[in-house]
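Once you scroll down, you'll see the structures, which are given as structure tokens.
Laboratory data are not the source of any read-out in this text; all were calculated from the coordinates shown. Note that the structure is a prediction, hence the values are computed from the model and not measured. Cβ atoms are built from the backbone, for glycine too; each structure is taken alone.
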Structure 1
Amino acid sequence: MSVRMTQQMGRLAFFIAVYLAALVPVKADYTGRPEVLAFISELTAGDGFDQAELLQAFEEASYQQSIIDAISRPAERVMTWATYQDIFLTKARVEQGKAFEQQYRDSFDRAEAQWGVDRWIILAILGVETSYGRNKGRYRVIDALSTLAFDYPPRSGFFRKELRELFLLAREQQKPVTGLLGSYAGAMGYGQFIPSSYRAYAVDFNDDAFIDIWNEPVDAIASIANYLAVHGWQRNGPILAPMTSKTALPLEFFNQQLKPSLSAQKLTEVGITVDEPLLEGPALKVAPLRYEGKDGAETWLGFQNFYSITRYNRSRLYAMAVFQLSERLKAAA
């Protein structure tokens, strides 16, 4: 073997070792950190947990650098609509969604009737979140939330609250807290609910007296419907409408906030027209939105139901993907 080949193989072995090392969770020794011990004391005193059990859970918890990397550069922050849409608006996702809706049509019928949420929006959220249950997440939730609660200062307060909710949820569901799997942000199940959302909005819809959105699609369908209804979904209300303007509007006019705040009168004043007759109600509010699409800028008006979708994930790219996937699913059916 030549010296050059030996050097190349050595470099290859080094890179393989680095790659494999990155995949292995790092023990963070969370039980040796004062802030973790303080957190354990809070759960013991305030929620009645056993201190020894909490210590055991944190002894098993592992720091995950890949979680810090992922949350620091989420797709919603670094992509434009032109590239973001390619992730979710695929033929495979439409075909899988069509089959899923057919399989659980009765549950979609009941959820639509009870909460008034469009079935295709529920289905699209399931498609965007987990490809209808095919990808529910590979991280242990205890690792994800411990990493973010104690090693991600920008949002440590939020994730510390979610970590408490995780322990409460595991106790309520009678599941080992170290065995729950989810996303890098601690979201779980078909619909990717974070622990606080699971406890607040998930519902039992198959009448087995147990809420399970990890393994029961029927419960997941109803839970998403309930979540959107609680967050302001309007039965049979509009979601999005393309818009045009008689005059050029500055970029600052768009994407100022997701919550609808402009009235139909204000739209008329600045020369905006809507392609669909959706602005008949005098009290109706809209949010002007602008996306960088494959053929250039796209301008839209977001209504209350669009805003409700952003309460599920606070991203206008995410909400647009859900909306457009729902339209394709509806057309395919």
Structure 2
Amino acid sequence: MKILIIRLSSLGDVLLTTPVLRCLKQQLNNAELHYLTKESASSLLLDNPYLSKVWSLDVSSKSLVKSTINSLRNEHFDYVVDLHNNWRSRRIRRAMHCKCLVYNKENLHKFLFILTKHNFMSGRHVVQRYLDAVKPLGVNDDGLGLDLSLPPIFDLENLKGESVGHTCLGELLQRPYAVVAFGAQHATKCIPPDKLKLLCYSIHIPVVLLGDEKDRRLLQNWGVSFDNRVYNFCGRTGLLLSAAIIKHAAVVVSADSAMMHVAAAMQRPTVAIFGATDPALGFTPFRTIHVDCVVDDLRCHPCSRQGGPKCPKGHFNCMHLQQWQQIALAANSLASQQ
């Protein structure tokens, strides 16, 4: 049986589909799995042992999209499993002219939750809803977590000889450290700069800041500086090196972002901080030890299903009113148990 799985974005959402790949491959005889995603997320899947091929979709060009669709059609898939279910994935799955299985996004429930602030969600994690989509094939949840396979160059012994800036990873990896991922794709999910500094100084072990170049520029624009117990790796590590650093962390503190799901894939204890979004939307760290942090009794919360460019009310209380000392205590407690 030849199956195409579609999830075009984002990084975290692609990671959240990995239990579906494992269950399909392990529970179906002779299943050949192909995966279609955007190029920015393809590196998360290139070493996945359950996939035969990863396809990258370049949405910047209509001709390239059409070419990719034509190439996919020539594969003659038996099934398409659409785990994105948006207008673009619908167009692609219909072009395959084969049987389709589609996940339930619960968009109406999300809309009502955000509009009324009353929880209409099913209570099922998005991973469980992804798995529901493939139940017609006789595939069931295996009770395990997310998958992220790293190439051998990111093995522990190889990492010890690498450096990030002036920091030798060998020196860092020989002692417990925490990872803090303060950034996110949308501003209303990011940890504010003054709270980030308080958080880092309240964690009792060295802290590694992970993020992209945008996060590095944010720190520079905010004028935030740290002492030598905080290692600012933002913009200096690619996605897979960041994942390798997370893999060996004692604890991860993260905004609702891709790094939170990387931590879950690496089975690291995680403190997840939710700003504009809410754990009830179904995107909490999946099947790893975690603490979810959210400000209760905010009449404006949640204001978005995936975050936005700025707080609609202008106060950003969903982050500013977090119990930051308690968050640090939770991180210290989880780290001490490792």
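Source structure of the calculated read-out (semi-axes √(5λ) of the Cα gyration tensor in Å, 34, 24, 18) within 1, 2: 2.
With respect to FRET efficiency 1/(1 + (r/R0)^6) of positions 150 and 238 (r between Cβ atoms, R0 = 30 Å, to 0.05), the largest value across structures 1, 2 is given by 2.
Given a value of -17000 for helix-only ellipticity at 222 nm (-39500 (n - 2.57) for each DSSP H run of 4 or more, over all residues; to 500), calculated from one of 1, 2, which structure does it belong to? That value comes from structure 1. Here distance in nm of label points 7 Å out along Cα→Cβ at positions 46 and 254 has been calculated and equals 2.0, so which of 1, 2 was it run on? Label of the source structure: 2.
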